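Down below are the structures I want you to see.
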Structure 1
Amino acid sequence: MHHQVRIHYDNANGFLDPVMWVWVSDGATLEREVEASGRDDFGVYFDLAYNRSSFNIIFKDGKGEEVRWEDEDKNRSFHKHLGEEAWTMADRHNIYNVRPAQTVGNVIDYYNLIKHLIPQENFYFPQTDVSGLDMPSMLGANLLTDGSILFGFFHPRAARVYLAGSFNNWQCPGSPSPNAAEFIEMELYRGFYYQPNIWLTRITPDQSNAQIEYKFFIQGGSTDTERFVPDPYTRMFSDDYKHRNSVIVDPTIFIWTDQEWKTPAVNELILYELNIYGFTDNASEIPEDIEGTFKGVTHRIKNGYFGRLGVTALALMPTAEVPVKRGLGYEPCTFMAVEKDFGTPDDFREMINEAHRHGLAVMIDQVFNHTSNEFNPLWNLIDDGSGRGGFYFAGETMWGNKVATGRDEVDNMLIDSCKHFIREYHIDGFRFDATHSFFLNHKLLHRLSHEIKDSGFKSDAVLIAENLPNEKDLNLQGYNGYAQWSNIFHDKVKALLREGVYENIPNSIDHMGTMIYFSKDSFAAHTNNVVNYCESHDENSVHFEVATTGASHLQNTLIKDRKARLGLMTTMVALGQPMIYMGQEFGVERERNKILVAWDSESEQSRNFYKWTCGLINLRKNHEALKLSGYNPIDDGKFSWIIGPWMHGNRGGGKRVVGWRVNDSMDERLLIMLNFENHDVPVEVDFHTPGRWAKLADLNHVWSENPSELEDGYNEADEGISIIETDGLMPEFVLPPYSGFIYKQNS
């Protein structure tokens, strides 16, 4: 059967004698040159009769081989379903079934017309442009102060874009019964790099209390001829799981009361990693209707849970919309929308506001390395010929489609996400998932730091990277660099606790000083560059690790408990910032990637563990000498090693022991000793300063008040030495198996 098609070509290459070369993939029956049939205001056009359902075309200047051809990446595939008329452009491989829209202006001029209508408080209006050309993208759905809504959509390949929603009966060319009178066609503007790639329209919908839902309808430029797409910048998705419409959100309605809040300095951070769902699910003190939600966490904040524990920052696992209910949250659909199963955007704001009222910073986990494979609005959204998945993707990771970080327009979107959460949700900082350069281009992270901190957008924002194994380039100038989850600390402490190899790290005396001294001889330039932890959502709890992979003698319940305490104390006293994972405060035995905690089944042993943990964390919180900050506290005279496997025999030589003295600017002096051996280790202790040294903590008790009083739970018969009178040197101090001590000079 013969078909007829007219193919338009804009001839932006300036070919003097444009010719269309036509062929099919199998090289049979259709391979010929087609001369132009005529010209129009679009360019030239070619009339072609064909008898195949699809064929390929490319354009050249004149007949024969020895002429100027388009680049091979402009090979185009025509399919019969495109109809009897199609349009092509010299700068792209796409073929359209509608005539591409003309550019009507540039975004800077448009921005200048409406900038006086942008809300000034608790509202983020997208303007990131990493190119330095300062193009305000205005992407997403932004409510302006005059009641209008400005819609912006980035798409450099679409022929035409329409806005459809509850305000126009979802009318567009793709509607079941199209009514052109109700169409809202978006206009194309020159945006990033002054190229036509941003579509804008502004409407003033009927003011009612009904939820406004919308989508974009694009013609051409994706892998589909036409398709509806959610807004990549949507602040919320609808409850309709089938349609997943974007929803208009007014971020300015919520009344904030945290105006006096100030994000803490990095060295003040004591991080508590939690999953919104897992943290309150099946907890008896949480009302059933708010279990597993933002409101459930708010309830615990108000009840003083974190105040008693002593942590200073909540490190939230991902809060972005994901297609999987009650999971870990590491399958983002887009980067601005809040997970509706956790609650509304205002529920999230209420939680953060309450956290700030109770002295807690809030950080969220941003997953910029990959997206969900199940529901992914960005997948094949822009067919730019770059490969599988289109413009927003660059291969795969073991978790999902790899995001094309390092591509300017993609980075703009991800940086906008962070700015959005800072401005509209008062977020204090971010933890970025799997940021090793194998998964994520560090160009993004460097630019993000500049855009947020250096530019003054939020100069005190906390930036944390899960950069495993750790790379040095994220240090920046040290104090202002990224804090990195330290696998050097984690892997070494796990090897010591399990008394075996962990991730190829042996249970040896090597690198024990590195573990304690903020990995300075490995990757960190400054104490701010390190987050220490022995448990996280990605790691087995110490109890589980020791019980399932450690030696047989470690299976004893009391030994597991002691190991967990030793790991937690090591985390709290090592230089850098400590982090614990929800449930660790009770010594929970848990496999990695488990988010449910048996909150209501704590044994007496768990309650004792919790009481001790609270004391230890508050000790860290209240003693400046445990929060040393700097490039090299040894050179600053604030840190001195007193025992270690690299020292002489009576100073721990050859043993898995480590000890040090610290003092802060207020001249508070502390001494810390840790023993990972399974036997007594006698050591000579250099207290340096004569006088009375009182025990603040061991693995059984913590005394957080004036240590000279020693009344809180102290029992001399059980505890042994509590006050040490010394002339500065103690010839022998016996470190029991699996033990830890913190002493303070009592002035």
Structure 2
Amino acid sequence: MIALVKGHKLIDRFVLLEPLAQGGRFEIWRALDESRGTQAALKVATGEDAARWESLQRECSISQRLDHPGVLRFDEPARDESVMVLPMPLAAGDLRPLRGKAYTQIVPLLIELCDVLDHLHSRGIIHRDLKPSNVLLDFAGHIRLTDFEIAAIDGMAPPGAMGSPFSASPQQRQDLEPSILDDIYGLGALSYELLSAYPPYFPTKPSATEYQVPALKPVHPVPPVLHALLQRCLSADPLLRPATARELREDLVTLTRSPESIRAIRVESMRIEPPLAVTSARRAWLPWVAGVASVGLLAATFWVLPRLAPGVSDVSVSRSSPAVTAEPASIISEEEKQQQALFNERYIEFSRALEELDSQAAGVWGGESFGAAKSMGELALAASSARDLSLALDRLGLAMQRLTRVANERPATLAKLLDTANMAIDDGRLEIARQSLERALLIDPEHAPAIRGLARIVALGPLLPALVEAETAQLAYDNLRALTLYEQVLRVDAENARARDGAARARRALSSDRYAAAIGESLAALRAGRSEAARDALSRARALRSDGAEIGALQAELAAVGERSDLQEERNRIRELEQAENWGDALKAYEGLLAKDRSLEFARSGRNRVVPRAELSRRLDGLIGTPARLSAPEVRREAERLLAEAARVKGDAPVLRSQVEQLNTALQIYDKPIKTVFQSDGQTRIVVQRIGIFGTFTRKELQLKPGRYVVVGTREGFRDVRREINVTPNEPQVVVDVRCTEVIS
């Protein structure tokens, strides 16, 4: 069995660049696909294993069965005698960094995920393993659902496959028949994890018979309607969950549009004000207790309200009240009253500091000190409830000291994470760098160096092979090639210490060479965007050494600059097509660019943006061009759905508005009844299908909307008559004669 290491080539095609994730049976690597000249993500398993190979083939088959932009589409798996791989497009990341973010960032992605699940379910696929690591984000910020290893196809799931116990429904944990309601539960569990930073039941795993999900503790306030919706999704009884992903999507969309969505609710794990037991022997102290409660209420008011975002009403709801077990006492001393008041005041201060650190994900970076502070605070509250106020104050003092220590270590922790990330970027270990920066953003979501660091990672990713190749060339004393490659990296990531130091070493080695000086000047000019100066320096270098190895590379880079200029012109042309609402031609143009270069991000995002508008325009034109189809009820419903979709399009869209107007006019025409006269012999029983039974008559007038109708005449002793009539718009009237004349012998 081979070891997977950076630089190793698999199947004579994929060069491993860095590990992205590791599971039980597979590893995920970022790799260079030499056959296509692009980077890809690889799901890799070593050795010969029929079950794993079948799993890869099954995943690929499922993805190709689906046709939705929110599904990550796999290439065909490949293998040799030592390894098997499943190639897939690279993504910017997954949903894990969104854990603990505001619901306003999370709900739009949940709506996208509902669309994807609705598509899966319509194709007979149930995912069964919804969790943040299985929902990727592309570079445009849209979701890409992946990992169909345990998905059910047409009701059949791989034997013994359950997925994550934290997101599996009770029915899935009991190995019952797969249902789309398992995915509704899974989406609820995923939402729970994103809002609270931890999945349901974490850190313990639920048993097969454990149904009651622990109450949600969101990091930030959430609307009550969202809180109630998630409780429905996580119901133990599947019949209480939303019936479909589409229904759940509509509820989420309604949440974003409803004025009630600005009213948020915060669920706390314990009360701000410690309770004080009042027995019949203490009723004389009720005014004093009321005073303490008032102080606590005022303090909570001045603490909570300033923390609310503008326009958000934050209602604090206690999840549980600590049990009060104090023995009845006949007298409360003045000293005890003072201690209780002091404890109440300090506990409010402690709770405020705890919540502030908790909102900064101190549970992730605060280590044991943060966990110990929370535990000590709970012990202090328990001592207060037991009326051991001296012990309660001592414990609260220790808890506050530990919280202060965590808060004081915050800048140092942030700096350490940034140092680790920068060193990892320079070493090419981008996944480690990404993890460090994401943790830094948990501490400070607006931290500019961390945001810049993530941008560096995105830009540097495709250039890692060039950095490795530059170091290899330098080791082989090919300093000219090394300098070329280092400068290529520096044009994208000027802060890269590894490339900067390598380029400096290469320049020193070439300082005495005039040819190298001209090449270096050309590279510097190219890096600065001065194409003409770069061409002049290259001409001098070519005059000194026409067969120089660097000449071709620099010529290619200068040609690429020209191609980028052409690409910008094409990009501007497509924008004009979009502005003219010429969606079909815009789509063809984007697809033409992607056929040449799949890595063009603006073309990929543009195609995804244009596809729905092109499809909408095509369908509207289809109905406008064949209005007779509007007589069919199903076509009419499709027309109404398209009109509703068109109404949701924002901005100035005169072509679309014209299509809508034409279709509305056609609908009105096909909605206007036509006088239809039925004639018979008074003995034939007449039935107009979808309209009614009219019995026998000699003449009857009906008002029928344009369309195709079937008329059946029956008479005892005579052969039945069946006629199809077509009522068309703008006719003055239609006359239909129906009578049974053929005697049954």
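Figures for the structure shown
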read-out: Parent structure of the calculated result 1.00, given that FRET efficiency 1/(1 + (r/R0)^6) of positions 499 and 571 (r between Cβ atoms, R0 = 35 Å, to 0.05) is the read-out and 1, 2 the choices; value: 1
read-out: Among 1, 2, structure where P(r) over Cα pairs in 20 Å bins from 0, in percent, for residues 83-418 alone as derived comes to 29, 57, 14, 0; value: 1
read-out: Which entry (1, 2) yields the derived value 105, 104, 54 for Cα extents along the principal axes in Å; value: 2
read-out: For 4.9 (distance in nm of label points 7 Å out along Cα→Cβ at positions 355 and 667, calculated) the corresponding structure among 1, 2; value: 2
read-out: Given -17000 for helix-only ellipticity at 222 nm (-39500 (n - 2.57) for each DSSP H run of 4 or more, over all residues; to 500), calculated: source structure among 1, 2; value: 2
read-out: When distance in nm of label points 7 Å out along Cα→Cβ at positions 163 and 587 is computed for each of 1, 2, the largest belongs to; value: 1
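Read the figures in this text as sums done on the coordinates, not as results from a lab. Here the structure is a predicted model, which means the values were calculated and not measured. Cβ atoms are built from the backbone, for glycine too; each structure is taken alone.
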